[in-house]
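**Q** Down below are the structures I want you to see.
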Structure I
Amino acid sequence: MTPKRGALLAIDLGSTAVKVLILDAESGRPLALTRRASGVAESSASGAVEQDPNVWWEAIRSAVGEALKVAGPAIEILGIAADGHGPTLVPVREDGSAASAALLWRDRRAADDDAQLTALLGRSGWLLAELPKARWFLRERATAVKETAWLLSTWDALAFRLSGEAVASFWDPARALSPVHRALLLGESGGLDERALPPEVFPGTRIGTLRASAASDLGVPVGVPIVSGTNDGMAAVIGAGLMHLARGVDVGGAAGGVGIAVAKETAERIAREVGGALWSGPAPAPFGEIRIIGGALGGTGLALDAAIAAALAGGSDPVELLDVVAALPLGAGGVHGGLVDHEVRAVEAGEQRSPAHRVRAAIEHGALAVAALLAPARAAGLPLDEMWLSGPATGATSGLYVTQRSVPRGIPQIRANLLGLPVVLPRIPEAAAAGSAALAGLGAGLYATLSEAAELIAVAEERIDPEAGSSAVAARLLEEFSRS
């Protein structure tokens, strides 16, 4: 009998889509990459933004089923890991199903809880993670609380559904809770209970094995090692190989985001000189003293998805659409200060923009948002040699993912021109999923270090330099964008 090829399975839970990756554990080559919509977020005027995690699981089941078919029967899954968005709170029952809707990272109802926990613990923002939302949930959702076994992050909730083991997985030592902090959180002023405080582990830790219910759902054998994951941003850092200094990753996702690997002293200097919308934080602990400078970009990927969805709903052929978008000259989308401005200017000029122009405007808007975010840091000496592209930043958006496997070169060329530096199309176009696969292999004992795993998996497929003569137009567009 022919021996089966060892493979790793990664689950990347995004705000709008689930991506499932199966790759060859020995070569790091992708064997299958599938995608499903992860459901619709329900918002309200009260600041609520919720989504049903059971819909996530159905999307994962479907995407895993397709991925296994694409990869073929001659593989053996040796490890599974997941990443997800955050800080999102997921209340789960003992079987891993959702006890209530998830409170997404955009949910603002726990603002007062955030302020009170900041005062209690002397930390804020990401260092509080899901704790403010957990505090709000325990106080406001009495009925659902009775069914809740654990209050977890997205990636930890998926790991729990897969393994039955509850953990809090992260690298940053500033997030760890001392016995004193735990006592404060469990006290009257903390407003939490043990369900919000599972044992802490590092990402890439083997925490258990695939339990029977999840194995049946996914069509994967019982007993496969389940490995703790991380947030999607940190997973993308791994999947793009940001243990290399001066390398960046532009994910272009639903929220949008970018990160660049720099030396610690450089990050500290730029943070002092620039600050603002950029943040500086530690890279994955196994990468050493490297820091990640980056920032979030509200809705750039969503805007592109919306433009493409509207074009397809209007009858545009997806292949022809991207070909036309790629062929338009820089600035032809009329993006200027943003998509609303793009439409206003078109009306003022007596024009009716084509679907291709609207899509082009959304792509240029996303690229200019990255360029504008990084401009102060680059002026202050931020070392940035190349930008790796992932997901929508490559042009492989949700609306075209199935029908348009090969993206015209002109789409990533837009980003190279507007950023004014080389962009890299990786062999695996979803950096977060690639990063989770690296964690799965590390936890399963297939790789000695995270850097070894990332070197194997983060492979450049094509490098695209800015076009000669594009810099003047790019500078003008960036100036107009920044003034708006």
Structure II
Amino acid sequence: MAIQKALLLFFLVIALLPLEAQNHGLIKGRVVDAISNEPIAFVTVWLKSKEEIYGLVTNFDGDFQLPVEYRNSSDSVLFSCIGYLTKKILPQQLMEGQLNILKLSPSTLVLNEVTVVAKKKKLSADQIVSRAIERITQNCMASPYSYVAYYRDYQLMDSSYLNLNEGIVEVFDQGITSNDAEKTKLSLRQYKRNTSFQRDSTIAIAYDNKVGNKFIPGATIFPFGGNELAILRIHDAIRNYRVQTYSFVNQLSDDFIKNHFFKMEGISSLDNVNLYRITFSARYAVTGANYSAEGTIYIEKGNYAIHKLEYSGFFKDKLLYRITVEYARHQEKMTLNYISFYNIFDFRKPDSFKVLDISYNPISNAFQFQLSHQPELGSALDINNYDLRFDGKKLRIKNIQVLPPLALESKYRIQVFLTSNLIPIHEKPVNLAARIKAEITNVKDLNGEVIHGFHLVNMKQFRELFVENLTPPKLIADSLTLDKNRPLDENQVKTDLNFDVSKYWMNTPLKR
């Protein structure tokens, strides 16, 4: 395999439609580590009753919410996460009108068992991973099945959510051996644009690594095609084990083993099931000098079922993207539990600090600059930041004054006085304009923004899909499926008498 010189990522960003008001009657909670009190991301919350099982997954910051009616209809609530003891509570313990804190205790990590004995041969970490890949078709659901999932995409700037979009999607999977992109059908049951969080249309644009207005440093944007949901599903390397997914996993069945080094770390547990915890890192011969990748894979002891795959890619030691895929056992077969994919990007944002007007007063022999923001005094008084010319000849500056804004105006003024009157007083202004050059550079406002400049904003882009309920397999009419090649906001929400959308809910992130 040829050495990859550039990183391939498949995604796009689009602007979306308006959102209705958020649901009321919600129970809100946060899952934290019992020792450190730190939030635990991606904890599965199972709502169990005699009739059905519904699930949701905690957000990146450990939060979750569910409709209050499920507290009354569920028999128990289970909190499950690899590496932690499963916690079971009565639904009545979750109180409405407050943030419910649930603490999970870490399970013991066994470090001394680092090999498996099979037919009197010890298997290395990479051999265990190889067996797990070989048995994907045995361990995962091979027959058609359906599930309902909560989808969301959003951006994070510092700790603030931006451009949050949410949906309920029904997925009709034809089984692990089928081509996911071609055979799996999707139906959009709900779709909303969450206006209770900040929205910024200037950031919700497509990536353009050539122009550089919004780009992923060090990445090559591969035009794979498909909308944001279809592209997210491609990043499930387990479901798409025979398809090119992302660097440097590439095609899981053929490339994953040869592209990485593997190390056994020990045994983790999940609901009394022992899982091999194997870490890995990409080979230098594959990544080259500028890139690196690492992750962890959890494989069930005995049957080699893959429960979780965590993968992080780096450019010059800076995190570029992180993908987490988790599978859960249903009816003795593994099916998707959730997939979370985020990447960092830089946005070249034009600063709003600018010159509103420039005028010349021949009586005072001074230029006046009207500015949109209050200038920082040091840079405003620096004569090197002004280039004033008449007929191409540079004018010498005597002194500079920064004036307060005029009454009832928010325009800030800088006056630049000249040493001598080199501009004819009696010349008509219309004639003077073509002969005068007046430029201001490097002056900053009080926030450090440079006048008429650009600055890079570093942000995170998230796309996530969380399974809420596994449903019986069924056929779906083409008229009810979404167009995978059109953005979600351009797809029509499909209503179906056989689908009760009120049974599902948006697990909207809690405001921080």
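**Q** Just checking, which of I, II has the largest value of mean count of other Cβ atoms within 10 Å over residues 187-194?
**A** Of structures I, II, the maximum of mean count of other Cβ atoms within 10 Å over residues 187-194 occurs in II.
**Q** Given that helix-only ellipticity at 222 nm (-39500 (n - 2.57) for each DSSP H run of 4 or more, over all residues; to 500), derived from a single structure, equals -12000, which label among I, II identifies that structure?
**A** Structure I accounts for this read-out.
**Q** Supply the structure label, taken from I, II, corresponding to volume of the Cα convex hull per residue in Å³ with the calculated value 146.
**A** Structure I accounts for this read-out.
**Q** Distance in nm of label points 7 Å out along Cα→Cβ at positions 291 and 387 computed as 4.0: which structure among I, II?
**A** On the way: I: 2.2; II: 4.0.
Answer by label: II.
**Q** Also, I was wondering about something else. Of the structures labelled I, II, one was used to calculate distance in nm of label points 7 Å out along Cα→Cβ at positions 43 and 83, giving 1.4. Name it.
**A** Working through the options, I get structure II.
**Q** Determine which structure produced the value 22.3 for mean projected area of the Cα convex hull in nm², for residues 219-466 alone, calculated from the coordinates; the candidates are I, II.
**A** II
**Q** If we compute distance in nm of label points 7 Å out along Cα→Cβ at positions 251 and 419 for structures I, II, which one ends up with the highest value?
**A** Biggest value here belongs to II.
No value in this document is a laboratory result; all are computed from the given coordinates. What you are looking at is a predicted structure, and each value in this text was computed from that prediction instead of being measured. Cβ atoms are built from the backbone, for glycine too; each structure is taken alone.
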